[in-house]
Structure I
Amino acid sequence: MIKVLAAVAAGGAIGSSLRFLTSVWVQRHWPQHFYMATFSVNLVGCFLIGLLSGLFLTRTDIPLELRTGLTVGLLGGLTTFSSFSLETIRLIEGGQAAVAFGYLAASVLCGLLAAWGGLSLARL
């Protein structure tokens, strides 16, 4: 259990750091589109969790520490539903309701499609 916890903690630190660096980069280059950092990491994370989950179904020899560290740790730290929710509210409060609802719909739909795409790719 300690090894699994350590793998989750290490993966979470890496995933959270990647999310932070993505946000910094987007803020520097497209400050008016601050929400695209969260959108991007959520899509990547959804795709990767689908892909990895599919691979782990067929590769039971992969250690639990690695599987859990990647999915719960790395991808859990990378994806950011709470940030997504706050950013949607900020857009609405900023008078950008149409952008907020577009962001909401695109995030949910594209996230589901990305997870399905990753899982489908893993099943090939």
Structure II
Amino acid sequence: MYITIQAFDNMHGPKPLVLNGLVKLVKEPTNKYDSEAIACEMRHYGKIGYVSNSTRTVIIGTMSAGRLYDKITDEYVAKIRFIHKGEAIAKVLTAEEFAKEVENPKSDIHYLFDDLTKLNLEE
């Protein structure tokens, strides 16, 4: 599954979007603008934007936040595969891909989640 990430406009600071960077996906059911909002967080930056949920911003071939919402747990993980200006296409990791990240002691996965055992990644 691929998603579109709309990053915040960050003209005056470092660019958080990095190819192959890990992104923590966090559901925000109390978001006052969108009850299916999914925030995107990265190590060293915190919240960098949201999974797109509008026909204007979802790149063709990727899932909107609304379509993804019921397919993931409250916290999940994706890897940035393509970047263009302020948006990125990220691949939602499978259980196997997640396990490989956990095996790598240098992976950002160890910094993005407080307790990796609480994640229930299903294929």
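Read the figures in this text as sums done on the coordinates, not as results from a lab. Since this is a predicted model, take the numbers as computed values, not measurements. Cβ atoms are built from the backbone, for glycine too; each structure is taken alone.
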If P(r) over Cα pairs in 10 Å bins from 0, in percent is computed to be 14, 37, 32, 14, 3, 0, which of I, II is the source? I
If you rank structures I, II by distance in nm of label points 7 Å out along Cα→Cβ at positions 9 and 49, which sits at the top with the largest value? I
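Here FRET efficiency 1/(1 + (r/R0)^6) of positions 1 and 81 (r between Cβ atoms, R0 = 30 Å, to 0.05) has been calculated and equals 0.70, so which of I, II was it run on?
Details: I: 0.70; II: 1.00.
Only structure I yields this read-out.
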Origin of the derived value 0.6 (distance in nm of label points 7 Å out along Cα→Cβ at positions 33 and 57; candidates I, II): II
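Quick one: helix-only ellipticity at 222 nm (-39500 (n - 2.57) for each DSSP H run of 4 or more, over all residues; to 500) came out at -26500 when computed from one of I, II, so which one is it?
I
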Using relative contact order in percent (Cα under 8 Å, 6 or more apart) for the comparison, can you identify which of I, II gives the largest number? I
